[in-house]
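Structures are listed in the sections that come next.
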Structure 1
Amino acid sequence: MPPSQKLISNHNFKVSVAGLDIGTFSVCEGLAMEFDVFEWAEGGNNEFVHHLPGRQRYPYLTLTGGMTENKALQEWFEKTRDQAELKEITIELTSQDGKTKRSWTFADAFPIKWTGPRIAAAAGDMATETLEIAHTGLKMG
């Protein structure tokens with residue numbers, strides 16, 4: 001029986017662009033990749049349809065977290081508009097002690113939507129912000 005592996009808990013997602021820390025978020029969605037499937041029905045073969053991998057697709061990344069006084073996120077958003085420059089971004093899954101547990105790097109990324117601050121009417125709620133990022137794919141290696 002293989003040895004059990006420790007699950008990662010109590011984590012945050014740290015986002016950096018070209019070495020500049022953009023922010024830390026508590027929720028990250030869109031860490032996914034999938035293939036379109038090309039179906040090909042071979043003439044004379046009525047037993048099955050071939051399924052072949054097509055184009056690879058990546059959803060937008062969506063990060064949500066508590067708002068801080070750090071303005072790097074808004075500055076990156078503005079620079080993207082002014083310079084139309086695509087950058088490589090890295091998302092690190094970090095534990096509470098600050099150690100990186102996993103990381104993902106995405107090519108040609110740029111912010112497409114920022115929402116914030118969201119503050120609920122309940123007393124003591126934390127202001128949150130959400131960032132959406134488009135990219136051309138997960139970089140391997």
Structure 2
Amino acid sequence: MSIWFNKQLKISDFSFWNKATMAEHIGVEYTELGEDYLIGRMPVDHRTHQPYGLLHGGASAVLAETLGSICSALVIDHDKFISLGIEINANHIRGVKEGFVYGTCRPVNLGSTIHVWDIRITDDQGRLTCVSRLTVAIKTRK
């Protein structure tokens with residue numbers, strides 16, 4: 001059973017939300033939408049490197065927060081509620097120098113006022129590079 005508010009949801013229905021954001025600047029794209037998950041990818045290049053030529057941990061956190069925030073916005077009635085990230089953590093497990101990383105976002109808890117998301121980021125070989133958890137507050141739109 002789909003967790004999304006719009007049961008006919010397609011990636012093209014929300015990918016425009018990246019326009020003029022950090023996610024667009026660093027090249028985040030949404031690649032797959034399932035019944036209870038969203039997968040996105042991000043390039044590992046000059047925009048996302050740290051000085052040692054590895055993927056910057058902050059870029060991984062941006063990918064994780066982008067995926068989790070989008071997911072919360074897609075679960076709620078966006079005309080009545082807004083979703084606001086309130087806490088993120090990220091455990092960096094493996095360095096990545098090039099290619100893409102892929103984040104898979106799934107719910108841990110979808111309450112009426114708090115959502116918690118698990119985001120697992122892997123490299124092109126499917127190796128785990130980062131584990132992140134995002135907490136999102138759900139507020140009534142004023």
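Bear in mind these aren't lab numbers, they're just calculated from the coordinates by the rules spelled out. Note that the structure is a prediction, hence the values are computed from the model and not measured. Cβ atoms are built from the backbone, for glycine too; each structure is taken alone.
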Task: Answer label among 1, 2 for the case where helix-only ellipticity at 222 nm (-39500 (n - 2.57) for each DSSP H run of 4 or more, over all residues; to 500), calculated from the coordinates, equals -2500 - done: 1
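Taking 0.05 as the value of FRET efficiency 1/(1 + (r/R0)^6) of positions 40 and 96 (r between Cβ atoms, R0 = 30 Å, to 0.05) derived from one of the structures shown (1, 2), identify that structure.
1
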Open item on the list: Given 2.2 as the derived value for distance in nm of label points 7 Å out along Cα→Cβ at positions 88 and 112, which of the supplied structures 1, 2 does it correspond to?
Closed with: 1
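Check the numbers for Rg/Rh (Cα atoms, Kirkwood Rh), for residues 80-127 alone across 1, 2 and tell me which is largest.
1
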- [ ] Supply the structure label, taken from 1, 2, corresponding to mean projected area of the Cα convex hull in nm² with the calculated value 14.9.
- [x] 1
Task: Structure from which 9.6 was derived, mean count of other Cβ atoms within 10 Å over residues 48-55, options 1, 2 - done: 1
